[in-house]
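Peer 1: In what follows, structures are represented as structure tokens.
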Structure P
Amino acid sequence: MIKNVVLDIGGVLVNYHTLDYYTSRGYSEEAARELVKVTMESPYWAQNDIGLMPNDWILGKMKSLNPSLSDEIEKSLRRQAGIVTRREESKDWIETIRKQGCRVLVLSNFSWTALRDCPDAMDFLGENMGGTGKTGAYGVISEGILSCAVHTVKPYPAIYAHLLTRYGLIPEETVFVDDTQVNLDGARVYGIHTILFQSREQVLRELSEAAEAARSDPSGRAFT
């Protein structure tokens, strides 16, 4: 039986912007593609989400990949307003899952910078987790793990272990929803059920199917 639903944030609860983050700031598509390459696609991007290295160090490493873009990197990433934006339907979706009898948590690779600079997008996340939502309010999640707080990221095993241990979750009673398959693969190592996010309706349908499968197969093996 599924009792816990764990949701990713970027691409699931909020819109996460890459190329369009830069084009919306007035850069040409060519320049934006190069900026994506040396920032979001670089080996240093994950350091934002791990939350250990100073921002100056991260930006410096990115600038070293293409010194001609140093000013653009500085202006775009010193503050990151707009890198994630609000999905109006997220709070209603969270409550719909809760009405199915599930506890709702988050598990996300997320940086302190994005959390600070995108408060409007984070109104579904409780204040205790750095969001703007009031604990106990409609559609607000106050339980879960952000990578920057535990200094490890998906799909490394430690982040799933943090989640299970901190909240006393039983893997066979838990489903993780993410839009990236490798992150789901990491969860499945622990026996956590997974759903690859495509749409809210698809996730609700698969959760309903899982509940039905659990009634006929209490072992949980019916959930794929």
Structure Q
Amino acid sequence: MQVIPSIDLEGGRSRIVFWPGASTGVGAPTDRPERIAAHFVELGAPLIHLVDFDGARSGQPANLEAVGLVASRIATPLQLAGGVEGADQIRLAFAAGATRVVLAMGVVEEPDLLRDAIDVAGDWLAVGLDPRPERLAAFPWRRPAVPTLAGLVAELVEQGVRRFVLGHGGAEPDVVLLKALVRAHDIDLFVAGGARDLAGIGRLRDAGVGGIILGEALLSGAIDYPAAFEAAS
């Protein structure tokens, strides 16, 4: 299972100041996303996940310059989420240096938009879903009944989606459900915000999840990247 560092972008900077030497009192704190990304790539990160917070609010990519700075600093693939809601935004993200994109859950209700996005991004496209039942129930669905996560995944797979990012917002993932999804479909399944410690990473690994996306837990030092990498192996 991959361990993927995540950097939240706001105003061109990381929303969380990262101090790689916090435990030893050496080194310098930084909110420069390209420096943070380079640090984790040096530790072996296979992918960097970037979240455009400003873009998520506006519906358009807003931190493309920061994406470009990260892309110029590292050769590792970049996955961008936030503000990427259609084919045009995907093109902008790719032009800036992103190599993968994550569309928001609302794309489920926009089959034409999804089709165009897949035409542009192909297998480098993922759909982000919030698996928490209360979040699914609160979403403004246009259909008569609230869908299940399993139903949404099956629906999207039928339309050509092969990669999913499940955001848990710190809630404990349902590993039984994750394992069932992995067994039922030929997909890449990534979990974001679903592990607070190394034991949680191990449970996701055992469920067959393809990757765990860690943001604040890594940047704050709550989880050590080499230890997380070992727990995921």
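Peer 1: Ranked by relative contact order in percent (Cα under 8 Å, 6 or more apart), which of P, Q sits at the highest value? Write out the running numbers ahead of the final one.
Peer 2: Details: P: 24; Q: 20.
For this comparison of relative contact order in percent (Cα under 8 Å, 6 or more apart), the top structure is P.
Peer 1: One of P, Q was used to compute Cα Rg over 2.2 N^0.38 Å, and the result was 1.06. Which label is that? Could the numbers behind the result be given before it?
Peer 2: Numbers: P: 1.06; Q: 0.98.
Among P, Q, the structure yielding 1.06 for Cα Rg over 2.2 N^0.38 Å is P.
Bear in mind these aren't lab numbers, they're just calculated from the coordinates by the rules spelled out. Worth saying up front: this structure is predicted, and the values here are computed from it rather than measured.
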